[in-house]
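Have a look at these structures, which come just after this line.
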Structure P
Amino acid sequence: MTNNINWDDPEERLALIERVGPEEYNRLYREQMERETVATINGFPIRHINTRFGRLFSVDGTGKAFATLGEANAFAEQQPAPNLLARALKQGDLDAAIAPIQKALGIATGDVAGQAFSGVNWRALHPKDRRMWLARWLQAEVWEVG
């Protein structure tokens, strides 16, 4: 049903909203954005987009797109880090959610995060619950530093 939708076509997206309702549409749209994401650099998701110039790599949140993934990665690496907490709360993938925070804080390993998030179904959590788990993890990181 939604596998064949052209997400670049506003009319098809509107028809999907009318068919499944706004809540289900938003869920499907988030899933599509996650599928299109090919990398997350410095907290910026990079994904494929179709444009009149052909298929490009978009650095989300910057309004910039590039012909190659390498160019997009290099650009994202040079940008000031976005609001890492807000992005983490929206990110459906736990590793992609915490990696920019780890990098910004100089956390070299994922040992503490692995313990803190063991058994947690990040994707299924409400953002308020994600915030609580992030706070617990960061507190554990602070205790680990001593």
Structure Q
Amino acid sequence: MRFDKELEKELEKLTETHLEALRKAIIERLAEQGLDNSGIAGASLEIEDNELTGIFYLYYLDQGRGPGKLPPVDSIKEWVQSKLSITDEEADNVAFAIAFKISEEGTEIKKDRGNGLLLEEMIEPMMKSLDKALPDFLSSIVLKFVS
């Protein structure tokens, strides 16, 4: 096997291992912070082509949402229905009221970053771990081809 192909293959494995650890840490933090009552956010996390992706509103669970535009009422309605045992019409009303309040005041996560997902706190240790692992990883690949 060519060196560049071997290097690429092994780098993908190393990256995927770290991304999987990050995916698990995010799911755990979602649960700890009570940010994923429906389970949709955690279930949406996927690793594909060495990228970790998830549902659009993970950004807002991390950064919060400031006042301004009305957030998507349908997404809030899903959350309302997962939390409360109410009729569909009542869920529409509650979801709209929540969306309106968010558009007026923003979310608590935006006001107090400590309430959010805090992705930076999880990504930084992963990056440090990759930095530590890289020299040994590269040495082992080079040794395969030198030997």
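Read-outs throughout are calculated quantities, based only on the coordinates presented, and are distinct from any laboratory measurement. Everything quoted here is computed from the prediction, not taken from an experiment. Cβ atoms are built from the backbone, for glycine too; each structure is taken alone.
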- Query: Who wins on distance in nm of label points 7 Å out along Cα→Cβ at positions 62 and 78 among P, Q, i.e. which is largest?
  - Reply: Q
- Query: With distance in nm of label points 7 Å out along Cα→Cβ at positions 38 and 102 computed per structure, which member of P, Q shows the largest figure?
  - Reply: P
- Note on the structure: Note: relative contact order in percent (Cα under 8 Å, 6 or more apart) at 13, derived from one of structures P, Q, originates from structure P
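Say we calculate mean count of other Cβ atoms within 10 Å over residues 22-29 for every structure; which of P, Q gives the highest result? Mind dumping the intermediate values first?
On the way: P: 12.9; Q: 17.6.
Answer by largest value of mean count of other Cβ atoms within 10 Å over residues 22-29: Q.
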- Message: Computing Cα Rg over 2.2 N^0.38 Å for each of P, Q, which one ends up highest?
- Response: Q
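Given -22500 as the derived value for helix-only ellipticity at 222 nm (-39500 (n - 2.57) for each DSSP H run of 4 or more, over all residues; to 500), which of the supplied structures P, Q does it correspond to? Don't jump to the answer; show the numbers that get you there.
Working: P: -17000; Q: -22500.
Going through each structure in turn, the value belongs to Q.
Out of P, Q, which one gives 33, 22, 17 for Cα extents along the principal axes in Å, for residues 46-93 alone as computed from the coordinates?
Numbers: P: 33, 22, 17; Q: 42, 26, 13.
Only structure P yields this read-out.
If you rank structures P, Q by distance in nm of label points 7 Å out along Cα→Cβ at positions 70 and 118, which sits at the top with the largest value? Could you put the intermediate results ahead of the total?
Numbers: P: 4.2; Q: 3.5.
Sorting by distance in nm of label points 7 Å out along Cα→Cβ at positions 70 and 118 in descending order puts P first.
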